[in-house]
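What follows are several structures.
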Structure P
Amino acid sequence: MEANETILYIDLKKLESNFQYFNNLIKSKTKIIAVVKAFGYGHGDVEISRKLESLGIYALWVSDFEEGVELRKAGIKCKIIIANPGTKSYKTILKYKLDVVVYSKKILNLYCNNKNPIDIHLKINTGMNRYGFDEKDIDEIYSIIKKNKHLNLLSICSHLASSERNDARKLNLLQLKKFSSINSNFNKKCEKKISFHILNSHGLLNYPEYKYDFVRIGIGLYGSANDINLKQISKLISVVSQIREIEKGSSVGYGSSYIAEKKIKMAIIPIGYADGLNRKLGCNNGMVLIKNNKCKIIGEISMDSLAVNISDLNVKEGDKVEVFGENLLVAEIASKINTIPYEIYSTLNRRIKRVYLN
């Protein structure tokens, strides 16, 4: 029995189900790169990566070198790609046999000047206007790479800006067609096979004809992409710590942001914004489930706790509280406060106990 009162349960069987669903969608030689950055989107990168490695994932995609090092130290053997290697981590990246994404001349020069063999992936900007070389620079960049035989160019990648938005289809297709043109030009000048990838979770769901050699799947693996076949892999459970009754006119929480219009019964739950619960869910915007009843969050959310209205419910201290789960999806919570599931997952504090099922 767990001593912790607030626990994030992660169902690895559901993760496997989501992985197999994407695997069935590609049905070809296309391979999956799993995105496990930001502590595995809050789920714990080591356990998520171990499970994915056991399923035969091609590679893991992380943001910075420290995330890659932690996975290596945990015994992860498969390919790990660092999306933003920076310029100060060269020796560490070599030591732990990590791949790097090269997206700027500064990064390219660093890896050219140091003559150790390394696997690299070239990032091209096709419209996201974030990291990456512009199309006009490609010939020059490829010429530099070709002269530096210690640089093993494995793939060319880009990123869709609005893959989940149906109203941005025209913009997405412009990016995809631009990337197809780059793909065609590269294949003409390359002496060896270079892999290509641009699709993320929603990219694969909405534009499967552009899947190329790899697809990079993140939010879909965790079950919060727009597809009913994907299962949310986690649930956040807490407990009722204290119950109290307050009279009409009494206030609740910081700033007296809730004033009772009548006598009510309320429950205090030991989870707050320091745990990653967005403060915008306070003041009747969000809710939790207690005994399958929706209980509104009243007043501002505190750093370590929140209050909910449980008037007319038979609730006692110690009862289980579902913050999100099968009955209260992260996607629904995100839409209430005009954010995205990525933010809700990735801001979950590491002080929350993680328990892995199956």
Structure Q
Amino acid sequence: MQNYRIQVIAGDGIGGEVTACAMRVMEKAAARHGFRMTFEEHDWGSEYYFRHGRMMPVNALDTLRPADAILLGAVGHPDIPDHVTLHGLLLPIRRGFDQYVNVRPAVLYPGVESPLKHFPPREIDMVVIRENTEGEYAPVGGFVHQNQADEVAVQSSVFTRHGCDRVIRYAFELAARRDGKNRVTSVTKSNAQAYSMVLWDRVFQSVAREFPEIETESLLVDAAAMNFVRRPHSFDVVVASNLFGDILSDLSAIVAGSIGLAASANLDPSRRSPSLFEPVHGSAPDIAGRGIANPLAAILCASMLLDHLGQGAAAAAVEEAVRRVLAEGAVRTPDLGGASRSAEVRDAVIACL
């Protein structure tokens, strides 16, 4: 029997609550589809930082490397600056394992109400592909005259032809596989960023010529933000730089009903290194420990993880179970207008499986 080794970093806040739910759902799906999941949990994160002065051990990547996949709960603590937590755990994993594709689906499921009242379920079904290892988040820069009156901060974006090509190409290959609109939208700002985004545009046009069956459009990021609200139903696959993809994917999650349903994957498509799956909602310290966090984003991450492992039937069953729970509407957490607890939602998904 195939046994998959999954490294779990629950992290901070509600991370432990939602990853526990996702693990139980994966175990149930595995049992029904003839394989096994072995979880190895790590106590890395902000509490680890308070004890050791760092977010994870020096040899963390070596520990994670043999895994078939990584499940992350959340990173962030109100007493630690966000750049410390992010650069101390998540970004080193993304860069160390060359997880250059970030995948963030946004689906308006039956039973979920979008703030855009006139859009029915499933009419909004897009996926944002975000470049994940360079761009505006490249760690290039520094301070001069730090903490003095004339302090200077320099932050440089890094766009390489190789980095642009591979993430844009992934977006086109995904659009060709999806039962969608066979459209790829590029998000740019080349009217103002005359070097990095002009390179991005040139690479997009070059890759597009290799996929003549795929419809394309190129939008300035401000127009894309407007059209995510004005016509979200028109988008299929959206490809964007690190910063633009980060911002727009949060907007797409809200348009699709709740950040509590937003799953994501950090992928190394070459599979030389393990890929990481994480809900987008963050650590939510205001509700941590209350048992009311929405576990569905983490459970949808579990579906994406299973699909990445080649267990497509199990992945589809998990997503269908989530869809049924949302459509029936009897069990839902406060972010979706209900009063259910996380465990009740988990149990409802498992019952559907």
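Derivation of every value follows stated rules applied to the coordinates shown; laboratory data play no part. Given the structure is predicted, the values throughout are model-derived calculations rather than measurements. Cβ atoms are built from the backbone, for glycine too; each structure is taken alone.
Who wins on mean count of other Cβ atoms within 10 Å over residues 50-57 among P, Q, i.e. which is largest?
Looking at the calculated values, the largest one is P.
Give the label, chosen from P, Q, of the structure having the highest value of distance in nm of label points 7 Å out along Cα→Cβ at positions 90 and 114.
With respect to distance in nm of label points 7 Å out along Cα→Cβ at positions 90 and 114, the highest-scoring structure among P, Q is Q.
The value 24, 23, 15 for semi-axes √(5λ) of the Cα gyration tensor in Å, for residues 18-217 alone was derived from one model only; which of P, Q is it?
Only structure P yields this read-out.
From which structure (P, Q) was relative contact order in percent (Cα under 8 Å, 6 or more apart) calculated, if the value obtained is 23?
Traced to structure Q.
Suppose FRET efficiency 1/(1 + (r/R0)^6) of positions 98 and 242 (r between Cβ atoms, R0 = 30 Å, to 0.05) works out to 1.00; of P, Q, which structure was it derived from?
Structure of origin is Q.
Using the calculated result 0.95 for Rg/Rh (Cα atoms, Kirkwood Rh), for residues 154-265 alone, pick out the matching structure from P, Q.
Source structure: Q.
To which of P, Q does the computed value -12000 (helix-only ellipticity at 222 nm (-39500 (n - 2.57) for each DSSP H run of 4 or more, over all residues; to 500)) belong?
Q
So if we calculate distance in nm of label points 7 Å out along Cα→Cβ at positions 186 and 330 for every structure here (P, Q), which label has the highest result?
Biggest value here belongs to Q.
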